[in-house]
Structure P
């Protein structure tokens with residue numbers, strides 16, 4: 001189970017139907033869509049101080065676990081996708 005469940009939130013039935021419809025159209029899970037929507041909202045609602053604190057937390061996490069992809073690896077993968085190839089996302093590495 002996801003340890004980051006936020007207050008066991010349940011959405012209204014009409015909102016759930018809309019989420020399901022858009023998630024299906026975008027080939028996403030409802031969870032992925034909700035996460036994207038919440039992130040989109042928070043990026044606009046957070047104060048600069050809150051955003052900086054979040055970035056500092058992310059940097060500290062990266063320093064503990066520096067697994068990453070390079071810009072070139074991402075660009076190559078995105079180009080393959082743009083060319084119609086069903087390319088798997090590259091594996092992160094140290």
Structure Q
């Protein structure tokens with residue numbers, strides 16, 4: 001996770017990572033709930049975002065590791081602590 005200034009003077013928080021499919025089925029979509037907290041433990045942002053999404057593509061095969069891309073959030077209050085990341089939904093390739 002890193003924070004940087006965007007072109008208009010705001011803060012852009014970016015989270016990058018990798019995901020590994022350790023199951024027996026091909027993954028089509030994986031979504032997570034991202035919850036950011038302030039220093040007092042109060043949630044300041046909750047957002048459900050896809051970390052992988054293959055539309056018409058091969059999907060993430062069993063045993064395969066892939067980049068989750070980069071999640072971007074615009075706020076001045078988010079760079080204070082790592083967010084809670086929880087799997088919200090998984091869709092398998094049919």
Structure R
């Protein structure tokens with residue numbers, strides 16, 4: 001019965017491995033683009049705050065935080081890490 005589970009788990013390992021590789025590639029490129037965008041939006045937020053447009057400055061600052069490496073990309077990285085952990089657990093199940 002355990003060997004049937006291993007046979008059924010093998011295609012999932014292949015799919016998770018390919019999916020993980022694609023997601024890491026896309027994440028690296030997206031993070032680079034978002035880093036530049038975050039800096040630009042933060043600069044715009046500072047300019048808006050200096051010119052007296054407080055509401056716009058705060059909104060831009062929040063957007064800059066969300067697209068910065070500690071915002072939404074951190075959540076995406078955590079999800080990709082969990083996908084890798086699940087893949088490693090399936091590989092360990094098949095190997096033992």
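Coordinate-derived values only; no laboratory data. Remember, predicted model here, so these are calculated numbers, not experimental data.
Things to note:
- Relative contact order in percent (Cα under 8 Å, 6 or more apart) from the coordinates reads 17; which among P, Q, R: P
- Here Cα Rg over 2.2 N^0.38 Å was derived from just one of the structures P, Q, R, and that gives 1.39; the source is P.
- Structure (P, Q, R) behind the derived value -20000 of helix-only ellipticity at 222 nm (-39500 (n - 2.57) for each DSSP H run of 4 or more, over all residues; to 500): P
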